[in-house]
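What follows is a set of structures for review.
Values quoted throughout were computed directly from the atomic coordinates according to the rules given, and no laboratory measurement underlies them. Just so it is clear, the structure is predicted and the values come from calculations on it, not from any experiment. Cβ atoms are built from the backbone, for glycine too; each structure is taken alone.
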Structure P
Amino acid sequence: MSRRKTPLVALVILTLLAVTYYFWIKYYKPNYGVDDANIYFVYVRNFAEGAGFVWTPGNERVEGFTSLLWTLIGSFFYLISPQNFPFLLLTFNFLLIILTLLHVLRFVRRLNGQEDQVITGTDILILAMLFFPLGFIEWGVLGLMETGMWFAVIINTTLLLCRQYLDNRRINLWVFSFLP
């Protein structure tokens, strides 16, 4: 990592840690996830343990979750550590948000011609906005729902399409049609 990118990465990580901690304290240090995440957890556990997509092992298979991809990711983490898979999901969401924020900030810097700046006013403004959208950190990181994942997919796909357009490259929709 270049010396110029290090302050930006550190700023994003520290800001996201601070905002996440703020909301965690604000909500009186809850356990991982919101109640909706517990629905996923049942399906994750049952699928990872070989019972399939069922609420109760031995009963009929039903889809009671909204994202197959998130259920599969959760099942993967469950296989790694059944006791700690909620923490692994939290970490995964956290990393997705960090990478997406870095992508957004670098894209905006490119548009503003500020790619060589250490920290910009736009960086500060965008990161400060993490405090204001009610529900973003709660649902995108702390809630352990698929919201953070879909945020990352939608924003990063949009930025990739914009970058291709700005670079005067032909946009290959075939490639993007296979994104999750």
Structure Q
Amino acid sequence: MEIDDVLPCRKFAFSIGHFLNDLCASVWFSYSLVFYHVVVKFSNSSAGYLLLIGQVADALATAFVGFASDKTKHGLCGKRKSWHLLGVICVLCSFSICFQVENEAFTSIVSPFIYYTIFIIIFQFGWACSQIGHLSMLNELTSKDGERVALNAYRHAWSIVANIFVYTVTWFLLDKNETR
């Protein structure tokens, strides 16, 4: 029987290290089209283009970050954690703006579509940084296959918790609006 070589506190830290991304992904894929069409009043195609732009930005950023993180010699917090930290900062700074009714001071300079596109691209870049930085830490935490499987299972469990949380909050918000 293999002995665990990852400390319990590190297991916990790794398992919740992707929680913000999981929350944001749940909101993004569940509500972005509805928000951009119903709230912002974009056409169906414009709302779809914003989602498409986000996914293309994510694909490009994931490839770039994967390559760049492997080439990073060392960073502020280490090779992988630096990318993860950069991603968390980008996501925290941009995601809520992706779901705000546009800022009139800013949209007087650029169109609302461009306004949302800018923050969606920043969000997707941050999401990729956080995801790649986090998942690439797995191989650096342990070389044991059983440990890696367990760590991924813990991470996935928190992903499920994030989805349940998002849908529970939505249910409470919608239920509260129904009783008015």
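Assorted remarks:
- Among P, Q, which structure scores highest (criterion: relative contact order in percent (Cα under 8 Å, 6 or more apart)): Q
- At a computed 0.05 (FRET efficiency 1/(1 + (r/R0)^6) of positions 86 and 166 (r between Cβ atoms, R0 = 25 Å, to 0.05)), which of P, Q: P
- Parent structure of the calculated result -27000, given that helix-only ellipticity at 222 nm (-39500 (n - 2.57) for each DSSP H run of 4 or more, over all residues; to 500) is the read-out and P, Q the choices: Q
- Comparison of P, Q - label where distance in nm of label points 7 Å out along Cα→Cβ at positions 38 and 62 is highest: Q
- Among P, Q, structure where P(r) over Cα pairs in 5 Å bins from 0, in percent, for residues 14-93 alone as derived comes to 3, 15, 23, 21, 15, 12, 6, 4, 1, 0: P
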